Structure 1
Amino acid sequence: MIKGLGQSLLRPWRMRAFAVAAAAVAWLGFLFFAPTALHQADERATDLVWQLSGDSQPERRVVVVDIDDASLQRIGPWPWPRQTQAKLVNALREQGAALQLYDVVFPDARQGTAELAAAIAAADATAPVVLAQVFALNHESRQTAGQLAGALPGDACLSPAAPATGYVANVGGLGSRAGHITPRLDPDGAVRRIPAVVCYGQRNYPALALAGLLALDSGSKPGSLRVEPGSKPWDPAWTLTLDGMPDMKAPLDANGDLRVPYRKARSAIVSVSAADVLEGKLGQANPLHGAWVLVGASAFGLGDTVPTALGGAVSGVEVHAQLLTGLLDGVIPATPRSVNWIQAAWLLAATLALLALSATRAIPSGSKPQRRPSARVLWVPLAGLTLAALGFVLHAGALLLAGWWLGWAQVSLAIALLGLFLGFAEHARSLAEKGLLFRNLASYLPAAVAEKIALAEPTGEIEAERRDLTVVVADVRNFSAYCEARSPEDAARVLHRFYTTASAVVQAHGGAVEEMVGDSLIAVFNGSQPCADHPMHALAAAREIWLRCSEELPNVPPQGLEPLGLGVGVESGMALLGSFGPAGRRVHAVLGQTITVAMRLQDMTAELACPVLVGAEAAERIGVPFERSDLALKPLGSFLLPGLRHSSKVFTLRTLMQPGGDAEQQSLRYLQQQGHLAA
């Protein structure tokens, strides 16, 4: 199972497909468990766009008459008497206001209501007065107060109209014009959208800004508007058109809401104190002449502040001022009907870009294409985050240049997750490749050496160290002749079985196979990996190699050939262990007299008829005689090993030298021939 997983990790496109699927699952999970967070991310991003791009040029067409703290101090506490309100209506008319919109509701009958009604009627001829009324949406309340006014012609709810369950309107007799000031609150409490039309009792009531435009358009008759569904991909869900102003169009979203364009900086909104209007202190530079006036309150304690895109405590009248200027300029943000296709196209483009980046291969000069380094593990997630951030830039650009509100959070989240998961996939594949390379390298070199080489740059210098170690050299005798009489496949099976068994024995006893050349195996104990009491472990390994590998060699030799045999030489001492050769082609080897003695001892096993021969240094460290019967050593005498200038004592395992046996007799004959009979 682990091997299969490793192979899967090494298949790039399978890993990338898995990363795409995992990112999709994570993205869908986020959409399911935290949809509000993504919506708020879109809205907060749009808020940032408005804040950074706000127009600071003073807006003269729409002026706010502010019932501020100074007005309460000079005129009196709120609510003001209806007579004072009537004076304000008259003062605005006298100052030349072209339209009066009130972000104020007068729901109950009080003293002075008649005076206020008379002032509103007197102003209608030159500066129409539109009062406010509030509806309860989303079943917030079923309570009613006052008398609704300003209904559009018709006795059926418009398709995109927001249904209402209650209302607070003005007392009867204050005029026939009114517009609702009911916002659509987002989860964070901010006001970013206002229903264009609210339906109650099968009658449609426009928003305050629309009601003001209808008042100017219709004169004394109730104005009307049309709402049509979009038909083209770039059209909004609904388009609102004033009958008397065909050029005045406003896009609505699928819920029938007007998105408030906070294109004006708060400092750009011209505001005058209501006290200055009542006291006639505006001076010659009268900002009200010919302007559309919005009357509202910002005084502390009146509770008429709301969070908006431009601040956490903004006077509610500023929201209507922003909406009204947006209608005048034709810059109400719209969400095109094809928004899902636009987002899908951006997601597809970003996905292809990330997949292309993760599959990029570097081409070194003068060489064939190679895999890109593991830097992709870092660059792919960074590219995903960059593309996700670019989604915000596209959202901001579409909003400011084309008036399209597209949203970016969902798509950018998908892109960021995809980049992250592709980075994880590349990291997993990189680890799998490194593991595979290390395992393959370790199959040719000792594991400790392979690990050291894998983590270092190639060098052309000698990298070796002296070590006190024990060398075991094992060789299959008569193998060359055997290969002449057998097929290469048969010879390979014999050699493979020998290497496999001998390597397992060496590793079991704490040694490391350093070389496997031809039909010989060289193992080192206490070389690349530490091994305490290495002479004893090496001798035990040599004995087991002879016993197990001899049983596995073919026992029926080809006709006319000697049977295969096994010879093992063992010696201890100092040797040089390390890597040698140019940087382009290194070799790991053991050098020194210790390895030479072990190899010569292995060569003499056939002449002495002893399958295991032990050098003098190894025997001295092990001890002669040794108490353990299976590893007890017996001296054979002193021999001049081929290629050496001085003779040395040679030992064998006592259990392999039976008294009077062939091995002993052959050893005696060899000593007599050489003139070195053992004492």
Structure 2
Amino acid sequence: MKTLTTLLVANRGEIAARVMRTAKAMGLKTVAVYSEADADALHVRVADQSVCIGPAPVGESYLQTAAILSAAAKTGADCIHPGYGFLSENQSFAAACEEAGIEFIGPPNAAIDVMGDKAKAKRAMLAAGVPCVPGYQGEDQAVVTLVAEAQAIGMPVMVKAAAGGGGRGMRLVDDVADLESAIGIAQSEAENAFGSSELIIEKAVLRPRHVEIQVFADKHGNTVHLGERDCSIQRRHQKVVEESPCPVMTPELREAMGQAAIDAAKAVNYVGAGTVEFLLDAAGAFYFLEMNTRLQVEHPVTELVTGFDLVEWQIRVARGETLPAEQDDIDLFGHAIEVRLYAEDPATGFLPSTGAIDLFDVPDMPGIRVDSGVESGDEVTPFYDAMVAKIIAYGDTREDARMTLKAALEQSVLFGPANNRDFLIDVLAKPDFVSGEATTAFIGDYYGDAFTPVPIATTELAAAATIQHVIAMESHHAQSASVHPELLDWASNGGTVDIRQYMADESTIDVRLNAICLGQYRVQMGEESADVEVLDMDEDNAQLSINGLASRYRFLAQAPATIHLASDHRACTLVDAARVPPESEEAAGGGNIAAPMHGQLLAIEVEAGQSVSKGQRLAVLEAMKMQHEITAPADGTVVDIGAEAGKQIGAGDLIMTLELEE
């Protein structure tokens, strides 16, 4: 057995912190690597040692093999855990670790080589007798060949990057006329994300479930599976909710899928943790999709229903130990559901969001686990994936887990960047999810391309006005030592009055608060009113009785004008227009085309003086590992180009100016 003493995590965020937690519990020292943008990140604070490996862009830091191996040499690290993403499925990195005499906590190079390429993987699975989706995985990558093969398969088809995953380089094509364009975009995304433009074409299995099997193998030839995870709820092929066990799983189907996953792993002499992903159709037939040769983002649900720590298993296998359990010892108990909390704006098509995290808190509840890469005061930068945390619930039954997770989310706050908290709460309440009938079409069916939150209620307006009033009152009292507490909320002409003008949901609402006595208020909002009593309040929690109903609110007041507020109804940010400094009189002009987020401007597809039509693609922006098309809001003419293709651009930066037709 090999002795391992110091583990370097070649990753960042929540997975780096999570791996270090187990490594420390096993007595290993831990080393973090970080980019200049992550100098104060949580995973750096958690580690015993840390080394800066380069500037913020991943290509200059987290993808730099030489810099990571140098950090390992500097710190005496004798093993490297790659986490997921970045270099986790990079054969060259695994080989470089081996050459440097460092244990790579992952599978052998040959397995990464085969399974890291969808085309090679599918050919290997067909040879091993694993059920596969009909398709083309040949070496001829000419566009004309890909188009012809897709037509031969029959519409609809999936166009996929052979070298990667996570939804990048993937397109669903329904119409033959769209094939060439979809192939071009997929090749570009694949080249930028994975360094290879190779594609495969598969028959699209419509409305399937996405079910994956967790496999584990040691260096002594033992291979087991640890049950399945249902990851059907996806947006743009990125998983949003994962659970174990699958709601429609039967013992017979689990045995068949589990054996197919084991066969897949053995076909490439696999070692370590791996996930074999399948599409499961309504008739119970399943097809190999791909194998991820690493630990999955959603591994916590498997840990909760099996009782095993998968990172501990990885380290033990890397040391040369046999698997901690045999197949007959592995059972699934209870149910676990995980959601991914993202810094993104569901109301604007889920565009990634960045900025300081003013307050992040998930309640400490029985049955709740939080794997987070941030804390309050940290920052979501534009350089990396927008996932903030994974929130996982465990219960004896699926409904127990669902209700526990929903309650935890309703009591959670993420103030700062726009985020998907309310969207996740809504997902957990949808009938198809409650009944366990969700397929990969779930988000498209229910939400389309965006999520519109429920309107801000009068109770939230009344709560916000009351909280801001109390904060201001207490601030004034602290600065006026001569005022007796009994005189708070009173003036010479009676109870105090506080008037606000909230900008909420694209409208302005006049709110008038009248003090009845200390802690009790009448709040008027247009033709509606509310009687509010402050039952309890501290720095970010308030328990208020509104029209006789007691509710708890989380809040964060910023300056006199802005308050972030969260209830189980929704989270929102309210701005008091009466207290906002006057804005510049400069007219923005509907023809100013600005970047919706920070990213790299890959292409500008028009020229100054060119006529454009509504919906025409003007530019392509790559942000958060995805390509986003920027289109013309109306017919018009390009007046000026204010940005340069190939350069980084900030959110709100001007790309071009159009003169729009009236």
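Readers should treat all values here as calculations from the given coordinates under stated rules, not as data from a laboratory. What you see is a predicted model, and the numbers here were worked out from it, not measured in a lab. Cβ atoms are built from the backbone, for glycine too; each structure is taken alone.
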Could you tell me which structure in 1, 2 was used to calculate FRET efficiency 1/(1 + (r/R0)^6) of positions 281 and 617 (r between Cβ atoms, R0 = 35 Å, to 0.05) as 0.00? 1
Starting from the value 55, 40, 29: which structure in 1, 2 was Cα extents along the principal axes in Å, for residues 49-232 alone calculated from? 2
Comparison of 1, 2 - label where Cα Rg over 2.2 N^0.38 Å is highest: 1
Matching -13500 (helix-only ellipticity at 222 nm (-39500 (n - 2.57) for each DSSP H run of 4 or more, over all residues; to 500), computed) against labels 1, 2 points to structure 1
Output 0.90 (FRET efficiency 1/(1 + (r/R0)^6) of positions 73 and 313 (r between Cβ atoms, R0 = 30 Å, to 0.05), calculated) maps, among 1, 2, to structure 1
